[in-house]
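All of the numbers you see were taken from the coordinates with simple rules; none came from a lab. Keep in mind the model is a prediction, meaning the values are calculated, not measured. Cβ atoms are built from the backbone, for glycine too; each structure is taken alone.
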Structure P
Amino acid sequence: MWRFEPSGPDELNELLQLYNDIGNMNTGQISKFGFKFTLNTSGEYTVKVTRKLLKSKLIPYNGKSIWWSKTTPLKVRCFIWKAILCRIPVTENFAIRGINAPSSLCPMCNKVTESVDHLIITCEHSRSVQLWIFKWYGIGDKSFSNIRELIDFAGAWGNCPKKKEILIIVFYCTIWNVWLSRNEKIFKRINVNPIRIVDNIISLSYIWCKHICGASCGNWAE
């Protein structure tokens, strides 16, 4: 059962070639069909040997590091990581994988194709949330074109390591709540007001700081 029918002659030819290759396979009438792990003299698979092989083939990463804040929940950290790599499920990525969506437009503004950076950063809905957060945190109006720029700004902001760490948490919480508001709009048909999102960001980031890692972030008023 295929997820979707071949969308063109190239895919159809590949599918027919696959059928042909499978049909021509001959596993032999006498020998037992199976697999042998050639990296081990015993022929048995082991994680240790496989890990050693993978480590020797890894390509060194020369790009910028990702702020892996342990104060935020693991699922949020994983989401931020995938968002920076543009791997979250938005319609632009659906199209790349051959999945047809009812509409390719951003569900929050209905003006531009829904890409990761547009939805999280440049959409007028997310921009409104950012402006409120900047005002709350005492930061002047800033404009970013992608998620990486937003995170890098937080990592380089100010001279106090404590305030810098809290700002990273706030930005992670902002990205996460913008994504949640997008899902509420799509799946529940609920239009979430930007001010309500900001309230959620303030309260949730405080909870993360206070209860997940026990960071000294003061009381609620502070």
Structure Q
Amino acid sequence: MSAPIENTFIRELEMKNGQILKIHQLEVGDVGCVVWDAALVLCKYLETADFDGGNSWRGLDVVDVGAGTGVLGVYAAVYGADVTVTDLPEFLPLMNLNINTNKHHITGTAVAQSLQWGEESLERTVDYVLMADCIYYEKSLGPLVETVCSLCSDKTVVLCCYEQRTTGNKPELERKFLELMLEAFDVEDIPLERQDSLFRSDDILIKRFQKKKSHTET
């Protein structure tokens, strides 16, 4: 990150349970330095009726992939999940800052860990994999899908949220990502009516992936 960790500005997020999260964002840096709209949409989906208002996260083993600020993982940890927020090593200070800033709200656990897609592994499968707006660079798509697969058993659910972008090569990146994921996963599109009534948009998609039976170990 090109900016010192102290050069941050805070975005406050009010949760359904009334608690206020304070998420530090960097004034200067890469795409992972701020809270993107897709991350907000997925955060708010975590506390919908699909998850008993957030209560069903308690005790689940969750990995936030490409976490950036760590907001998604912190959100799940507030509702009692045991979360590992992951990104490149240079994002560890920002993720740890946001975990520590909001630790008084966390009822599960949250730890930050480096995870370089396609190169490192957490060496375990988990209950949920969360990722928001991770489809940016063509060369990272294969390693991203490889990493997601390594975290998944036949019971793991992957929640992926991203904004559909029409500029440049973004539509092609989306197509390639889905093509790679569908080699190993079944997919369900989460309709708007199951998402948060305010934090949702026609051009921000939430997809639920689960491994195809033919791709799970016997």
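Tell me which structure, out of P, Q, gives 0.50 once FRET efficiency 1/(1 + (r/R0)^6) of positions 99 and 163 (r between Cβ atoms, R0 = 25 Å, to 0.05) is calculated. Among P, Q, the structure yielding 0.50 for FRET efficiency 1/(1 + (r/R0)^6) of positions 99 and 163 (r between Cβ atoms, R0 = 25 Å, to 0.05) is Q. Assuming 25, 16, 14 is semi-axes √(5λ) of the Cα gyration tensor in Å, for residues 75-178 alone as calculated from a single structure, say which of P, Q it is. Traced to structure Q.
Computing FRET efficiency 1/(1 + (r/R0)^6) of positions 11 and 43 (r between Cβ atoms, R0 = 35 Å, to 0.05) across structures P, Q gives 0.40 for structure P.
Each of P, Q could give helix-only ellipticity at 222 nm (-39500 (n - 2.57) for each DSSP H run of 4 or more, over all residues; to 500), but the derived value -15500 comes from P. Computing Cα Rg over 2.2 N^0.38 Å across structures P, Q gives 0.95 for structure Q.
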